[in-house]
1. Which one of 1, 2, 3 has helix-only ellipticity at 222 nm (-39500 (n - 2.57) for each DSSP H run of 4 or more, over all residues; to 500), as calculated from the coordinates, equal to -16500?
2. Between structures 1, 2, 3, where is FRET efficiency 1/(1 + (r/R0)^6) of positions 207 and 311 (r between Cβ atoms, R0 = 30 Å, to 0.05) highest?
3. Determine which structure produced the value 2.4 for distance in nm of label points 7 Å out along Cα→Cβ at positions 151 and 367, calculated from the coordinates; the candidates are 1, 2, 3.
4. A value of 0.95 was derived for Rg/Rh (Cα atoms, Kirkwood Rh); which structure in 1, 2, 3 was it taken from?
5. Looking just at distance in nm of label points 7 Å out along Cα→Cβ at positions 47 and 343, which of the labels 1, 2, 3 belongs to the structure with the highest value?
6. Where does the value 17.4 come from, among 1, 2, 3, when mean count of other Cβ atoms within 10 Å over residues 63-70 is the thing being computed?
7. Using Kirkwood radius over Cα pairs in Å, for residues 55-270 alone as the calculated read-out, with 19.7 as its value, let me know the right label among 1, 2, 3.
Structure 1
Amino acid sequence: MSAWAPFLWPDFRHLFVANACATFAGRALAVLLGYQVYAFTNSPLALGGLGLVEAIPSISLALYGGHIADRRDRRSILRATLAALAICAMLLAALEHFGAGDAQLYSLYGVVFIAGIARGFAEPAAGALEAQVVPRDLLINSSTLMASCWLVGAVTGPLAAGLAFTTVGAAATFLAIALIYLAALMAIWRVGRRPVPAAPLGESVWESVATGVRYVFYDQVLLGSMALDLFAVLFGGAIALLPVFARDILHVGPVGLGVLNAAPTTGALVTMLWATRHPPVKHAGRNLFFAVAAFGVAMIVFAVSTSMVLSVAMLFLSGMFDGVSVIIRRSILRLLSPEHLRGRIASVGMIFIGSSNELGALESGVAASLLGTVPSVLAGGVVTLFIVGIAAALAPKLRRLSLDPRTVVRRDHEADQALDEAEEGASAAAE
C-alpha cells in the first residue's frame, strides 16, 4: 500500500492542512516570544518562566480536556481553540504596536497563559480526531505523515519568525501568525462530523477521567513510552535556552536563533520522510531506547560546542533521533488506544509528553541560573542516558515491543484486559 494512501480521504487532507498551519503559527509564535522575553529581561530564568506560564493551564486542564474530547464533537473543540489562539496573536500584535511599557512583559505572560488554556483542550481533541479520519490499517502511515506535516511547520515557522522579525518587526509578525491560525480554523471547518462515543450511564467526570488514567497506568507499553519521553525531554532538552546560545555563546543574533530552532525539526523531518517508506516499528521498543540514548549524546556534544556549524549539526542529529521516538510513540498511541478512550489517553500522553517541553523549559532556566548555561545542558544529556538505562530495566514489555500487524492483534487482546482492570478499579474507587 502506498505511503501516501491516507490522502485519498478528504477529511485527512483537511486535518493535514490545519495541522500544518497551526504548527507553523505556534512555532513561529514560540520563537518570537522567547526572543522578546529574553530581550526584556536578559534572564534565562525568565525563559523558563515562559514555559511554566503555558504549562500550568495546559497541564491542569489536560485530563478534563481529554474527558471533553471523548464526550463532544472533536471538531468543535478544535474550532474554538484555534479561534482563541488567533485572538491571542492579535493581542500580542496590539501590545507590540501600541506598547505597554514595563507592563508589556506581564501582558505577554498573560496571553501565553490564555494560549495554554486553549492547548489543554486542543491537543486531546486533535489526537483523538486524527485516529478517526482514516481506516485502522492506515494509522501508522497517517501518523507518520501527520508528524511530518507538524515538522514542516516546525522547521519553517522559526525561520519565518526570525526573518519577519528582522524585516517587518514584531507587531506585523504577530498579526501574520493570527491570520495563519485563522487558515487552520477554516481547514478544520471542512472536516466531516464523526461519531461521539457514548458515555456510560451515570458516569461522573471524575470516573471518566480516572478510567483513562488507570488504563494508561495498567499498560506497561503506554506508560513506559510516555515516561521515557517525559524524563528525557525534561532533563535533556535545551530548546528554551537557545536564545542564550544564539546571543551570548554563538553570537548569531535573531536569524541565527531561527536556524538553531529549525535544526532539530529539520533533522526530525528527514527521519519522517524516510519513515513514510520504512517506519521503524518492527522492533519499536528497541529502536525507541536507542533513539533516546543517541539524543542524549547529541545534546552533550551541543553543550560544549562553540561552533555554529557543530551546534547546528548536533541539533540536527538530536532531531533525527527524536523523530524516531516520535514515530514510535505516536504509533503506540494510535494503535493501542480504544476509540472511546482516545481523548483521555491522549490527555495523559499530553501531560507526559507535550507538557514535558514546558516543564523542561523551566528546568533548563533554573539549572542554567544555578549551574550556568553550558554545564546545565551537559548535565541534562548525561541524565538522559541514565534514564534510558533505568527505563530499559523497568519496562521489559516496551523493550521487546514490535508493532507489526500480528503484534498489534495480540496487543489488542492485552489492551482489552487492561481496560477491564481499569474499569474495575474505577468502580472500586467510586464505591
Structure 2
Amino acid sequence: MNPWLGIAGVVAVLGLLMGALKALGRFVSIPPEVSRKAVHIGMGLVCLSFPWIFAEKWPSAVLAGLAVVALGAIRLTPFLRARLGSVLGGVQRESLGEIYFPIAVAAVFYLSGNAPLLYIIPVLTLTLADSVGALIGVRYGLARYRTDDGMKSTEGSIAFFTVAFLSCHVPLLLFSNTGRTETLLIGLTAGFTVMLLEAIAWRGQDNMIIPLGMFFLLHSFLPLGVTALLWRLFVIVALVLWVLIWRERTTLSNSAVLAAALSGYAVWAFGGWLWLAAPLLLFIIYVMLPPFPGERPIQSLRAVTRVMAGGFLWLLAAKVTGKPNFLLPYLLCLAAHTGNIMTARLRVVRPELPLPKVFLWGLLVPTASFGLLTMVGCGFSWGSVMLVPLSVAISITLFVFAWPTEHTSANRVQVWLAETLIAILASLPGLWITLLS
C-alpha cells in the first residue's frame, strides 16, 4: 500500500472511532474510564495492522507525530477539549498516557525490524491487558493496594497478568517455531514482569513502559532454552517474595518495593549473580538498620531510582563495551550508597551519637561487606579492595554536606541529584582501574 494512503486510512479510522464514541455519548451515558479504554483498544487494534500496511518505518513515526500534536491540541485547547475531551475521558487528569501511546507504538515498530511478532505481542499486550486490567479493577476490585500513582486492585493486576500471558503465549505458540515449554515459560515470566511494571507506573507511563518492556523481554527470552527461562521465572518471583517479606522493615512504598525487585532482576539478567549480590547486600544491611521511632516514613520509587541509577550506568557501560571489569565501579557505587543510607539513618534514629562515630559506622560496615564482595568479584587485589573504604569515605563526606536537612516537594530534585551524583563520583576511582586494565 502507498504509505501516505495508509497514513490517511489510519487517521480516518481513528477519527471515525472518536466521532462514533462522541455521538454514542449523546444517547448513552458512557463512564469516563470505559470511554477512555474504548479509544485505547480501538487505537491499539488499528496499530496492530502496521506490519501489513507499511513496508517502511517512517510512516509510524509520522502517525505518532500527528497523534501527539492532535492529542496535545485536545488537551490544551478549550474548544477541542469541550468537544472531544469527554471521549478521551482522562484528558484532564494528571496523566500523559494518550501521548505516550503513539510514541511507544512507533518506537516498538522501529525496534522490531523484520520480526512482526516482536511488534504485535507488545502492542497486543498494551491494547488488551492494560484495558482489561483497568476495567476489571474498576468494576470488581475489592482487594486494593496503594501505589505512588494512587490505588490499584489485586483483581485488576491478576486480570492484567492473565491477558498479558495470553497475548504473549498464544501468538508465540501459533506463529513461531518456539517450543511449547519455552512459549509457556516466556509467557509466564514476561506477563508477570510486565504486570509489575504496570503496577509501579504512574501518570500514564504504563502506555510507554508496557510495550517497550514486553519488547525487550521478548528480545532477551526468545534465544534462551528451557533451563535459562526457568531461572528467569524463579529469580523474578523469588525477588518479589523477598522484598514483600521485608516490606515492613523498609521505608519504601509499595511501588518502590516492587521497583527494588525489578531492579535486582534487571542487573541479574544483564550482568549475572555477582551484579545481583551487591543490591541484595545493600538491601539486607538496609532492613537491619535500627527502625525509626513511631510511624516509619515512606519513600517513593524515586528512592530506588537514585540508588540504582549509578549502578545501571556501569552495567550499561559493561554491556556496551563488553568489559565485565566495570563490575568494580558498580560495586563501589553501591557501597557508597550503603554508607550514605547508614549515615542518614543513624543521624535520625541515634541523634545522641557524635558525627565521627556515625561516620565510622557508615564506613566500617560497607567496607567489610563490599570489600569481601569486591575480592570475590574482582579478584584479590589490594588496590581494588582498598578503593572500597576510599569511595565510601568520599561519599559520606560529600553526603553529609550536600544532603538536605528536610525532604520536601520543592527539593526532591536536589535530593535525587545529590545522592545519585555523589555515589557516581565516589565510584570513579574504580573506573580509573577499569580503564587501565
Structure 3
Amino acid sequence: MTGVGGTGVVTIGALLGMAAHLEQKGCTVLDMTGLAQKGGAVYSHVRIARRPDEIHAVRIAAGGARLLLGCDLVVSASQDALSKLQLGQSRAIVNSHETITGDFTRNPDLGFPSRALQRSIAAAAGEDKVEFLNATDLATGLLGDAIASNLFMLGFAYQRGLVPLSAEAIERAIALNGVAVDFNQDAFRWGRRTAIDPALVRARAMPPDAVPPSHRLSETLDQIISRRIAFLTDYQDAAYAARYAARVGRVREAEVACLPGETRLTQAVARSLFKLMAYKDEYEVARLYTDTDFLKRVADQFEGSYTLNFHLAPPTLGDPDPETGHLRKRSFGPWMLPVFRVLARLRRLRGTPFDVFGRSDERKLERRLIGEYDALLDEILGILSSANHEVAIELASLPLEIRGFGRVKEANLAHVKAQQEVLLDRFRSAQLHAAAAE
C-alpha cells in the first residue's frame, strides 16, 4: 500500500493484520515511513498467507506484489512502488485524486502530472491490470471527510477479489480498533458498492446540485463574461460591471472583424480585466465573509460549538516583520463579523474621496493598473491583425501573472512589466513587417 503519512495508511495495514489474525491466517506488515511520517511518502508491505509458516520474508521484493493499493497517486507512481509490480501479473487500484505537493509554494504555475503518473503505473502493471478512481472525492461526498478514502479504497479492492480475507473479518477488525467504528465500516462498504455500481455511488456522492454555481467552471465565452459581470455588480455596482462589459465587448467585436471565429483574445481580456477590476481590498474581504455562502459552508463542515478567528494584517493596524518587511497577521475573534457586515455595505465608497482604504500605495497601484491595461488594450485594438494576433493574446494575458499581495505582488508586477516591454516590441514589429509585405 502507498499513501501519505497522517492519512491512515499505517492503520489500514494494522486492520488487515488483525483481520488475518481473526481468520487464523499468516500476516506480516512492514511500514516504511521514512523521515516524514506526516505528509511524507508511506509504503506499507502487507503479506497474507493461509498459514504463518508460508511467509518467509516481510518485505515485498521487486516484482513480488500481487496488488498495489495506491491511496496516493504521486507515491504510487514512485520508483519504489513501481518496482514491486510485475507486468501482466500485478494488479493496481489507485486513488486518482490530485493531492498537490509542496512544490506549488515555489512555482505558482505548477501543473499536476496526473496523466503521466497514471501512464507510469499502467506501463508497470499493464493497461488491463490497473483501475483508477477518485476515492477522495467520492468518500468525502458520501461521508463528509476525506480521511475515509483509504478504507474506501480497501473496500473497492476487496470487492474486486484482491484481498484474501473475508469482509466479516475486516469489519470485525475495524470494530476492535474502536475508533469511529460506524464511520470506518461505512467507508469500507461504500468502496465495495462502488466496485459493483459506480454510477449509482457517484450520483449519490456528487449530485449535480451539490456543487454551487460559483464553483462550476465556465464552458463558453458568454458564460465567462456573464459570470464576471454578475460578480462585479456584487463587488461594486451595476455601473462598474457595465464598464467591464463594454470594454470586453469592444475587444470581441475587433477580434471577430480581424479573425472571424477566433475568441482567444476576448477570453484573455475577459479574464485579465476582471482580475484587475476585482482586486481584493478590505471591502471585498468583508463581502466574501458575509455576503456569500462562507458561513453556511463552515456550519456544514463543523458540528457543535466552535469559534471563528480571523487572521488579518490590516494596513492601519499591522506591524511589519523586522526581517521580511511584510505585515504580520493578527488574530481577531468572532466580533469581526459585524464589522465585516458594515464594511461590505460601504464598498460603494471604493475609489471615491470617502474611501479611507483607497489612500494606501497598494490601492493606488491597483487602480492605476486598470488604467494602464485599458491603455494597452487601446493600442492592441488600434493595430490588431492576423500577423500580431498571437502576441496580442500573450500581452492581454499578462495581468493573470500578477499574483499575491504587498511585496509579493510588487515583485510579480516588476516581472510582468519586463515581459510586457518585450511583447510590445514583438507586437509592433509583427504589424510593421506585415504592412511592409503588403
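1. On the way: 1: -27500; 2: -25500; 3: -16500.
The read-out comes from structure 3.
2. If we compare FRET efficiency 1/(1 + (r/R0)^6) of positions 207 and 311 (r between Cβ atoms, R0 = 30 Å, to 0.05) over 1, 2, 3, the biggest value is for 2.
3. Details: 1: 2.4; 2: 5.1; 3: 5.6.
Derived from 1, not from the others.
4. On the way: 1: 0.95; 2: 1.01; 3: 1.06.
Working through the options, I get structure 1.
5. 3
6. Numbers: 1: 25.2; 2: 17.4; 3: 21.0.
Label of the originating structure: 2.
7. Answer for the origin of the read-out: 1.
Computed from the coordinates by the stated procedures, all read-outs in this text should not be read as laboratory data. In this text the structure is predicted, and so the values were computed from the model without any measurement. Cβ atoms are built from the backbone, for glycine too; each structure is taken alone.
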